[in-house]
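Student: The following blocks contain the structures, represented as structure tokens.
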Structure I
Amino acid sequence: MTQTSLTQPLDETPSPAPEVEGAGGKLAALAAVLVGGIALSIVTHTFAVVAFCLAMAAVVMLHEAAHFVAAKKSGMKATEFFFGFGPRLWSVRKGETEYGIKAIPFGGYVKIIGMSNLERGIDPADEPRTYRQGSYPKRMIVALAGVGTHFVLAFTLLVVLLSAVGVPNYDKPSLTIGNLSRLDTGPSPAIDAGFKVGDRVVSVNGNAVTRWDDVPPYIRESAGQPVSFVVERKGARVELTAVPTSLQRGGETRGFIGIGPKASVERLNPLMASGRSVTTIWHLGTGSLAALGSFFAPGSLKDYAGQLTNATSNKPASADDQRFVSVVGVARIAGQAAESGAFNVVYLLVLLNIFIGVFNLVPLLPLDGGHVAIATYERIRSRAGRRYQADVGKMMPIAAAVIVVLVLIGVTSIYLDIVKPMANPFQ
């Protein structure tokens with residue numbers, strides 16, 4: 001999301017970027033921390049989560065890069081392009097733009113001068129290059145560039161997923177174990193029992209099985225009771241015993257050990273993959289929009305307040321709970337996705353890109369959709385030879401309220417994801 005005058009003093013001229021002492025040393029230190037963190041994640045078997053977080057950071061910066069490139073191509077002046085917020089850790093000036101890294105690694109921004117008529121102190125020579133002086137098409141391109149990036153990324157990921165990785169077909173699963181899940185509290189019963197990916201289930205509790213659908217009923221109905229398995233592993237038969245743990249699903253308790261079947265994979269040619277990707281993005285986008293509207297309905301807000309007040313109760317989080325997932329929750333889900341296979345990791349990236357794109361289209365400042373709404377309103381009110389400019393100052397109370405709501409959602413989501421995390425969606 002582009003930085004607007006909401007976060008810039010209105011009566012000050014932006015000062016030149018200060019010389020950053022020891023910039024090279026700070027950049028080297030940042031690189032060392034990054035490499036060290038990746039190495040530690042490999043040792044602690046959390047690399048999948050770290051890699052996912054790095055991928056999301058790259059997505060955020062691609063969003064900002066799209067705003068930046070669109071502004072430059074439209075003749076607008078962009079003075080800053082930063083990853084993160086807060087104190088400057090490292091920066092370098094190239095031409096009229098300062099590029100750098102700030103201390104708080106949550107998001108990024110590009111500073112385009114004159115985002116509204118509230119911004120003061122701009123050099124008169126630069127006024128023609130402000131966002132507010134741009135034509136309607138140029139302002140729309142700049143405002144929508146970031147959102148468009150998310151949908152382009154989602155489309156690209158889906159095409160690669162459908163044509164190169166393939167879609168698991170669970171309608172015809174084999175008896176071969178394709179994935180082992182973990183519990184939030186530690187290893188699953190299947191991991192403790194010694195199951196391995198590639199094992200082929202031969203019998204359960206002494207009963208021969210001929211299809212995967214024969215296996216789950218034994219597990220679901222035996223929570224807390226040992227279940228014996230015979231599996232075929234590298235040509236030999238191995239006996240394993242697992243004790244299903246209890247999980248709440250749809251208001252009922254059922255057993256779970258954490259094994260999933262290896263599904264047949266369907267790969268599409270690029271043309272078919274492109275068509276299905278468009279359809280999938282449409283369904284996921286409209287679904288995200290409906291979920292946003294549903295969350296802010298009075299009844300849902302009341303339910304959310306109930307989740308917060310009962311967060312420390314022993315009642316587990318339900319898949320039906322309507323709530324946002326914070327960076328903490330996304331990192332946890334990313335780890336769970338990695339354990340269930342590459343398909344789910346990529347698909348999670350697709351879902352996040354689509355949701356971020358849809359969310360940014362909400363027509364309220366400081367979101368990108370707010371800039372789109374203002375530009376469109378000004379275009380409608382303008383007449384031939386006379387351009388109308390909206391008084392953005394009148395929108396500041398609403399923009400401030402939106403920021404407060406976003407902060408509250410962020411803080412409460414982190415709290416819920418820590419004290420009562422969502423159930424593993426891949427179990």
Structure II
Amino acid sequence: MLLVYKKETTEAANFTATRLMKTIAVFGEVLPRYSDSAVYREILALQDKGLSLKPISRLRRHPGPLPNEALRLFSETLFLSDTGFFSRAKEHVKRFLSQPFRYTGTLLRQIFEGSLWPWGVFQSLKLFSDGLVLARTLEQEKISHVHVYHFSKTASVALVAGRLARVSFSVMVRGDDLDQNFRRLRAKMNEAEWITVPTKQMKEFLVKKAEIASPEKVRVIPPGVDMAQFTPEREEKNLLQKPRVLAVGSLTTESGFDILIKAAKILELNNLDFEIVIAGDGEAKADLQTLTNTLRLNRYVRITGARRMEEILDLLRRAEVFVLPSRKDWEESTVIPPMGMLEAMASGMPVITTGTVPGLIDKETGRIVPVDNPEILANVISELLANHYLREKLGTAARERVSEHYNLKKNVDELYRLLLSSNQGDGKES
């Protein structure tokens with residue numbers, strides 16, 4: 001009874017704190033975006049917990065094949081790029097007249113923290129202008145805190161806005177979005193109230209690279225998968241349906257899907273009955289289709305393009321094995337593992353890949369194959385397609401692994417607590 005009382009008291013306190021908290025802005029480069037499903041799901045999960053969030057995007061782009069819930073988020077988003085030249089010029093004059101020292105000081109810091117080459121100065125001025133528009137938006141919306149998704153340009157804009165509007169900000173750093181300019185990197189790291197990173201390796205790298213004086217403000221919060229949405233339920237197949245291999249991701253050279261297509265040719269020559277579905281879009285799509293045509297694999301390989309989440313869920317229910325033949329060295333990488341791979345694991349599916357972050361893919365949850373080796377990839381695919389018991393065993397362990405380390409509900413709870421602690425009702429002092 002004591003434990004129940006304590007839990008209910010804590011939940012009531014969180015509810016009260018949420019009610020008292022002013023609106024928080026969530027700020028991204030392009031928000032929401034099809035390729036950043038981890039971001040928009042995290043925002044939606046925070047809203048479900050009762051946080052008052054205002055989505056703000058630096059740029060406006062077509063949202064792509066988003067699910068209905070993300071389209072709702074798109075309709076709620078403010079876009080800085082919608083503010084035209086004359087409106088920006090007016091805001092510059094207004095801010096300079098009302099806060100001349102703060103305006104001038106922030107502008108000079110923005111320039112000298114960046115590159116002093118002509119193109120670098122131009123970029124600094126552009127980011128300053130965006131920061132000015134963001135500062136105005138934060139003041140109009142009575143925002144108490146800004147949580148920034150990704151680091152390079154968006155955090156630079158938030159840095160300017162925070163200095164002008166005296167609003168605190170936090171940053172989610174993915175790992176492949178860091179500034180090359182040390183001065184600005186260090187300024188953002190030190191002025192951010194707190195920073196989240198996906199892995200311990202990323203934290204160690206960032207603390208050392210940016211010389212962060214307070215390493216404890218860098219929190220490790222991996223991306224999360226909704227375990228209730230991705231379930232291990234498989235669709236029963238009749239004898240005429242082929243076993244399916246699924247690959248989901250951005251169609252780039254780095255993704256290595258050409259290796260999967262070459263492996264498909266080996267499987268065909270070995271008289272294996274199968275189907276490979278590659279879902280995604282990117283600059284390599286035309287080349288992958290050309291390779292499929294050249295190898296005469298149209299009966300076996302289908303490249304679908306980008307698909308809505310509802311369709312991805314259907315593809316996961318109909319597949320036996322997930323493959324990501326990436327050329328990226330995930331074992332040494334500081335960035336997040338691909339969401340498609342995490343979602344496949346959450347769906348109870350074994351994964352074949354060329355590597356992963358430590359503790360995710362191993363012989364208990366899938367198979368790791370060498371980079372650029374279609375022969376070995378074909379052999380491993382053949383092994384898993386032929387062994388239903390092994391697929392079930394690996395898939396069950398894969399789902400348990402994701403549930404333990406990449407569970408959206410658990411990870412959002414930690415982010416929720418951080419946001420609750422960030423200036424409830426008060427921004428920075430003027």
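Student: Among the shown structures I, II, from which was the value 12.1 of mean count of other Cβ atoms within 10 Å over residues 205-212 calculated? Working shown, then result.
Tutor: Working: I: 12.1; II: 16.5.
Source structure for this number: I.
Student: P(r) over Cα pairs in 5 Å bins from 0, in percent, for residues 221-364 alone computed as 2, 7, 10, 14, 16, 16, 13, 9, 8, 4, 1, 0, 0: which structure among I, II? Before the final figure, lay out each step's value.
Tutor: Values: I: 2, 7, 10, 14, 16, 16, 13, 9, 8, 4, 1, 0, 0; II: 2, 9, 20, 22, 22, 15, 8, 2, 0, 0.
So the calculation was done on I.
Student: Of the structures I, II, report the one carrying the highest value of distance in nm of label points 7 Å out along Cα→Cβ at positions 253 and 349.
Tutor: Numbers: I: 4.1; II: 2.8.
The structure with the largest value is I.
Student: Which of the displayed structures (I, II) returns the greatest value of mean count of other Cβ atoms within 10 Å over residues 37-44 on calculation? Mind showing how you got there, number by number?
Tutor: Values: I: 12.4; II: 22.8.
Comparing I, II, the top value of mean count of other Cβ atoms within 10 Å over residues 37-44 belongs to II.
Student: Once percent of Cα pairs over 15 Å apart, for residues 53-140 alone is calculated for every structure in I, II, which label goes with the largest value?
Tutor: On the way: I: 60; II: 65.
Looking at the calculated values, the largest one is II.
Student: Matching task: 3.3 is the computed value of distance in nm of label points 7 Å out along Cα→Cβ at positions 261 and 397. Pick the structure from I, II.
Tutor: Values: I: 6.0; II: 3.3.
Comparing all candidates, it corresponds to II.
Student: I would also like to ask the following. Work out which structure the value -0.58 belongs to, where log10 I(q)/I(0) by the Debye sum over Cα atoms at q = 0.08 Å⁻¹ was derived from one of I, II.
Tutor: I
Where a number appears in this text, it was derived from the coordinates with a stated rule and is not lab data. Please read these numbers as outputs of a predicted model, since none were measured by experiment. Cβ atoms are built from the backbone, for glycine too; each structure is taken alone.
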